[in-house]
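Read-outs: derived from the displayed coordinates by stated rules, not from any lab. Model, not experiment: these values are computed from the prediction. Cβ atoms are built from the backbone, for glycine too; each structure is taken alone.
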Structure I
Amino acid sequence: MSNARFFTMMRWNLRTSLRWHSLAGIFVLFGFTGWRSAIQVVDQLSSFQSVMTANLWDAFFVSFSGPGVWGYSLVQALPWLISHILFFYLFGDIAIDELLYRGYAVVPLVGSRLRWWFGKEVALLIFAVGYVLITVLAVLAGGSIILPWSWQPSELMISGEMWVVPKGMEIGTLLGWIFILFSSTLYALASMQLTLSLISRRSFYGFSAVSVVTIISWLLGIDNPYLSRWLPGSQSMLLRHTFFDPNVPGFSMEWSLIYNTTLFLIVFGLGTWYVRRMDIYGPAI
């Protein structure tokens, strides 16, 4: 495929799959999340005896750190859970919807089934990175309404009163960890959704499967530090990594990247095998 044809196909994928009206909704929702997290930080700060300062990054951490191993609170898990399920709902059906309604015309136009399939996976990666970028900016915007901006960790963050933060951690490192873990986890799980939806020919089945996997990852990881690193959804839970909870053994950022890459390769390989054999006019061969 020529570069011109590839970019034309990608423009088509992005134009037909991206629901532009949803971007405003995503920004408003996570702006509210950042604002609510900032209020939570202020409330916690007022309960401490010592005088400490907080800044915008405390709200950012609350919004993206996810539930810890010992965390039973649904309120704490909700921002993390919503961010995943919303992504699956908005972008996880980009392959099956087109296949069912326009596959007989689009696949021949693209040139081959595999080109069509690769294009969907590339589009999904772009959506995952863009989605995390929008949520990060929205949370920072919402949190900045209440808490001040700074490029340094706050006294509250490094005090260990609310969470254990690795010594000497910089804001750029925290931002990078969250961005990479969230993007790679969303992409791996949504790729699983793409494949399951294609095989079942029902977008609901794929969405339901990855949503259940995400929820089970949260629930099974509670009080199970040795199990956490083996659960798909746990890979984006910062508080369940060894850096932030020494009681969780062997759960490093490198582990999460290898885990997500392996999961992606498995479901991508399964999807590729199926796409090569599927009948675009009806059930798979």
Structure II
Amino acid sequence: MKTLLILLLSTFILFQSNAQIKPLGIPISFMADDWKVINDDYGTILLGHEKISGAIFIIEHGCQTIDKLKELLDGGYKEEGLELFAQKSARSIDENMVTISYSGFTEGTQINCEVISILNNNNYCKGVSIMTLNQASADNSKQKEAIKKIAQSMSFIKPSDPQDWKSKLNGQKLIDRESHSSSDSSPDGSFYVSVSTNSSTIYTFCSDGTFRYDYSSSSSSSGSGLDANMEKEKESLQGQWVITTINNKPMLKCMYSEGIVEYQEISRKQSGHYYLNGSQYTKGPSDYCE
């Protein structure tokens, strides 16, 4: 939902053209009558209508169980300028579908949101949340009817990997390590300060479709009148990964168990280095996978 607020400001008007029928990103197909794809941004699809104001969003999630999906939905959503709160806890409406209602505010406008989330849980797409978005004073009955039809007609399409990226990454890890240091002092040398930072980002890919993400960083500072100070940060997450092609570009899709889905363009240069969204990584073997 990272781009939700950016798109939100255009949802209270009618959409006039420039609409496509099939999404380019999330590997799905569905029936939506006259609702058309207006924007498609790696895991978030915006649908608009020429005669009905408001919008419908389809947002990919990475949850692997119904309980985890309910937990994700119950937490609502918050970012700068946008807050959504659950009116009641999410409830099951089918063995692989849950629903929830939100209310909230964006840029001072009160909004309501109805959601139907689908758990698919295969190795290339865990599922999606389909949600209406309207001003609180507006009638959202047509949007609610539309998201039910979308959910009932939803099918998932296995993406292709024409460059066989998966075989290149199976049992391997991509590592990005960075170090920075700086220092400064007064002209007479009576004052000085020194700061250094080190960080490491590692993606480890297993042939069974699982992956592990590890991030660590440390920083230290010292100087005149300062005791040496050290700060450390560490994070480790897991999930499933797949390679997909969007707009003829290979994309690494990481579906984290916490529910987040991350798309990154992947490439390899003649130097042998790999790149994720422009950041350089070195590939090496891993003993993490069995």
Structure III
Amino acid sequence: MTPRDSGGLRVACWNIWGFSWEWPRRRPLLAAELADLEPDAVFLHEARAARRPWENGESTPAQVAADSDLSVVDWIDAPTSHPDTRMGPALLARQQPVTTSRFQLADRGSVANLGYHEPWLLTADWEIQESRLVVASTHLPRSGLFDALDASVSSLVQVIQPMTEDADLLVLVGDLNLMPQNSLLYRLMRDLELESAPPLDRAPPTYPTSNALSNRQALEDSVGNLIHPRAPPIRIDHLLVRSKSSSPLKIVAEGRFGTAHGDGDLYASDHWGLWFDVAVT
């Protein structure tokens, strides 16, 4: 049973490892995970434009929509540092939002080393029993690019503050590339008055689902850094929440998903996804 049965909403967010690596094997696993979860809306990160012959000209969001009962609401087809690759966040939904918006948080003209992808914020507003839910989702630059992360966090605060002042419930969810002890994460939470769900000291890891697979992809595609085979997974994807004290709109359940289905040695993504249920209480 999902919260839609009582007028609520189930939302998910998932970095789906968008560099085309092993996509023919990963695609049905991703579809199976979403079929189990039954989200009303899902934000995808590292969603990319088609660039391989076997993709038949279909972007990642289009393929995921074809495999599910979700429709593509928005997709930011942004350039990357690779001249032949375009990638950005997407929103797929069964229950259409009232409005969506998109903001670029940092660009290559203002930040010397932005990394592989451009950081964009994608937001959606839903009205649930006369209460306003705003979900904002982003994929921030990778760990180690302090200037890019710092600029992106500053922009994130400046953008979200005015547009969510009257929100009954604000949710910021995504691959923030910030570990729980990172000062930028605390700055973001402080400035936007956000709390982690669950609390940071109890939040489960979200990356990587498999050290061996992440290392294999890094070696084969020459993208990313190698991970020690016995290194424990870490929390870099976050669910951050702000609710008006008088609002009846609350997150009533949350969790992670992404490793229930496998193909031999492979999962759907190198990240776990996060999901949450919103309902009027």
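Assuming 25.8 is mean count of other Cβ atoms within 10 Å over residues 134-141 as calculated from a single structure, say which of I, II, III it is. Working shown, then result.
Details: I: 19.6; II: 14.8; III: 25.8.
Structure III accounts for this read-out.
One of I, II, III was used to calculate relative contact order in percent (Cα under 8 Å, 6 or more apart), giving 21; which? List each step's numbers first, then the result.
Details: I: 26; II: 15; III: 21.
Attributed to the structure labelled III.
Kindly point out which one of I, II, III the value -7000 was derived from, the read-out being helix-only ellipticity at 222 nm (-39500 (n - 2.57) for each DSSP H run of 4 or more, over all residues; to 500). Provide the component values of the computation, followed by the final result.
Working: I: -23500; II: -3000; III: -7000.
Comparing all candidates, it corresponds to III.
Where does the value 0.94 come from, among I, II, III, when Cα Rg over 2.2 N^0.38 Å is the thing being computed? Write out the running numbers ahead of the final one.
Numbers: I: 1.08; II: 1.19; III: 0.94.
The correct label is III.
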